[in-house]
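Following this line, the structures themselves.
Read-outs: derived from the displayed coordinates by stated rules, not from any lab. From a predicted model like this one, the values you see are computed outputs, not experimental measurements. Cβ atoms are built from the backbone, for glycine too; each structure is taken alone.
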Structure 1
Amino acid sequence: MKKLLAPNFARELLRQLRNYGKLMRVDKPIGIWLLLWPTLWGLWLAGEGSPDQGLFVVFVLGVVVMRSAGCVLNDFVDRKIDPYVERTRTRPIASGAVAPAEALILFAALSLIAIGLATMLNHPAQMLAIVAATLTVAYPFVKRYVSIPQFVLGAAFGWAVPMTFAAQTGETPQLAWLVFGTAMIWAVIYDTFYAMVDRKDDLRVGVKSTAILFGEVDIFVVAGLQLLMLFALLLVGYRAGLSVWYYLSVFIAGLLMAYHLWLARERQPSGCFAAFLHNHYIGMIIFIGIVLHYTFNPVTT
C-alpha cells in the first residue's frame with residue numbers, strides 16, 4: 001500500500017507545483033523580459049557599462065520574483081472575472097487547479113523573498129523598493145476604477161530603473177527619471193496591444209483599459225506614443241553621451257514599432273497579441289545598443 005501511495009503523492013505534488021508555476025507565469029516568460037530590459041538599461045547606464053556584479057544578480061532575481069508575485073496577486077484579484085474571459089478562463093485559480101488561499105500563501109512567500117533581496121540594497125534603493133511594492137499591489141485593483149491602468153503598470157515595470165541608479169550610485173539623477181519615463185511609455189504601448197486582445201471581454205465584465213479608452217483611434221494613439229518613446233530614447237542617448245551604436249539600435253527599434261502597427265492594423269486579437277509579444281525585441285535591441293556603446297567606448301578613469 002505504501003509503495004502505491006508514494007508514487008501517487010509524488011505525481012500529485014509535481015502536478016500542483018506545475019500549477020503554481022503556471023500561476024507565476026514561469027511558462028510564459030514574456031513578462032520577465034519586458035520587466036528585465038529596462039532594468040538592464042538602468043544598470044548599464046548607472047554603472048557606465050560596468051555595473052556591480054552583485055547588483056546584477058539581485059536585480060535579475062528581483063525581476064523574476066516580483067513579476068511572479070504580481071501575476072499571482074493579479075490572478076487572485078481577478079479570480080471572479082477570469083472564468084468569463086476567453087484568454088484567461090484556463091488560468092489555475094479560474095479553473096480551480098489552485099485555491100485562492102494557496103495563491104495568497106504563494107504571494108506571501110514570494111514577497112518575503114523580494115524583501116530579502118531588498119535588504120541587500122543600500123538605503124536609497126530600499127526606499128524606492130517600497131514604492132515598487134506599492135505599485136505592484138495597486139495595479140490589479142486600479143483597472144476596476146480608472147481607464148488608464150496601463151500607466152500604473154508602466155510605472156511598476158519602469159520603477160526598477162531609478163532603483164538601479166540609487167543602488168549603483170546612491171543617487172537618482174535626471175537621466176534615471178528620463179529612462180524611467182521612457183520605460184513607462186513603452187509599457188503603455190505594449191500593454192495597450194495586450195488589452196486590445198481582450199477588449200470585447202473587458203467591456204462585458206467591466207474591466208477598464210487604454211484599449212477601451214482609445215476606442216477607434218487606438219492605433220493612431222499608439223503610433224503617437226511610439227513616436228514619443230523614440231524621442232525619449234534619443235534624449236536618453238544625448239544625456240548619457242551615447243555613441244552611434246545606441247542610435248542605430250533606436251533606429252531599428254523604430255522599424256520594429258512600425259511592424260507592430262502593421263501587425264495590429266486590423267485589430268484582430270491574434271495580430272494585437274503578436275505585436276505585444278514582439279515588443280520584447282525592442283527592449284533587447286536598445287540594451288544591445290547600450291552594451292555596444294560601452295564595449296567600444298569604454299569609460300576611462
Structure 2
Amino acid sequence: MRLDEFSLIGQIRKDFPAAEGTKGIGDDCAIISQKDGMETLISTDMLIEGVHFLIDRISPFDLGWKSAAVNISDIAAMGGTPKATFLSIALPKNMSQNWIDDFLKGYHNISERYGVSLLGGDTTSSLNGVCINVTIQGECPKGKALTRSGARPGDLICVSGTLGDSAAGLKCLLSDDKDWPELLQKHYRPEPRINEGLALSKMPGIGAAMDISDGIASDLRHILEESRVGAEVELSRIPISESLLKICRANDWDPYELALCGGEDYELLFTCRPDSIIPIPHHQIGRITEGSSLKWIGSNKEYKGFSHF
C-alpha cells in the first residue's frame with residue numbers, strides 16, 4: 001500500500017488525542033494554556049539516518065522510543081515536567097506501513113509513560129533516508145529552571161548514574177555482538193531522568209545542570225563556558241558499570257574513553273554546594289574551580305566528547 005500523508009496524519013491523530021486544556025493536531029498551531037506562576041520550556045532535536053542511527057541496526061519501535069526520549073531528557077535537564085511534543089518526519093516513499101506502525105508504537109509507549117501528548121508536526125517524503133525532528137514543550141515553576149550557568153567555584157560535580165554503557169552498546173551494535181543485551185538496551189532505549197530533575201529543582205544549593213548527550217568531556221565544558229569557571233574531574237570517581245568493565249577487559253577498550261567521550265547516556269550532570277543534601281542517587285566526580293581550565297585528575301590524556309562538526 002502506498003504511503004499517504006493524510007492517512008498517516010489521521011493515524012497519528014487517533015493514537016495521540018489532545019490532553020485536557022490543549023488543542024492538538026488539526027490546525028496550523030497547537031493551543032496550549034499556561035498557568036500563572038509557570039514558565040514554558042521548549043527544546044528540539046533532530047535524528048538523521050546514517051548520522052544518529054542506522055536503519056538496519058535499530059528496530060522502528062526503539063527508534064520511535066529514542067526519538068521521544070532524547071527530547072524528554074532535555075526537559076529533565078531543566079528540572080521541568082514534559083507536556084507535549086511535535087513530531088516532524090521525512091520518510092522514503094517505499095517505507096512499509098509495518099515500519100511506521102512500530103515506530104509510532106515506540107514513540108507512543110514512552111510518551112504515555114511520561115504523560116506527554118503529541119500535538120502536531122509535519123510529514124514529507126525523503127529522497128535519501130529517514131529524518132526525524134521532535135520539538136518538546138514542558139513547564140516549570142517560574143525562576144526554578146535548572147540552567148548551565150549557575151556553577152560556582154567550590155561546587156561539587158555530580159552525575160546521576162553510570163557512564164559509557166550506551167557508547168559500549170553502540171560498539172556492540174556496529175560489530176554485531178549480541179552478547180551484551182544490557183549495553184544494547186542502554187543505547188536503544190535511554191530513560192530520561194524526569195523524576196531526578198524535578199527533585200533537584202526543588203532543593204537548595206544546586207548550581208548548574210544539563211543532560212549528558214555528547215559525553216561529559218564535551219557537556220561539562222558547556223557548563224564551564226556558561227558559568228565562566230573551571231573544573232577538576234577525578235577519573236577514579238567516574239561511575240562505570242560492571243558490564244562496561246567486563247566488555248572493556250574482553251576487547252581491550254579504554255573504559256574512561258567510553259564513559260567520558262561516548263555520549264548518549266542521558267544521565268544528569270549537575271553541580272551543587274558541598275553541604276547540599278542531594279535527594280537522588282548520584283556520584284560525585286569532581287569539583288568546580290576558579291579559572292577556565294578542565295583538568296583530568298589521574299590521567300595525562302585530554303579527553304574530548306562527541307562533536308557534531
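So the values come out like this:
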read-out	value
Structures 1, 2, by Kirkwood radius over Cα pairs in Å, for residues 21-60 alone: label with the highest value	2
Structure from which -10000 was derived, helix-only ellipticity at 222 nm (-39500 (n - 2.57) for each DSSP H run of 4 or more, over all residues; to 500), options 1, 2	2
With distance in nm of label points 7 Å out along Cα→Cβ at positions 45 and 237 derived as 2.7, matching label from 1, 2	2
Among 1, 2, structure where mean count of other Cβ atoms within 10 Å over residues 157-164 as derived comes to 24.8	2
Parent structure of the calculated result 2.1, given that distance in nm of label points 7 Å out along Cα→Cβ at positions 85 and 101 is the read-out and 1, 2 the choices	2
Winner on distance in nm of label points 7 Å out along Cα→Cβ at positions 189 and 229 once structures 1, 2 are ranked, highest first	2
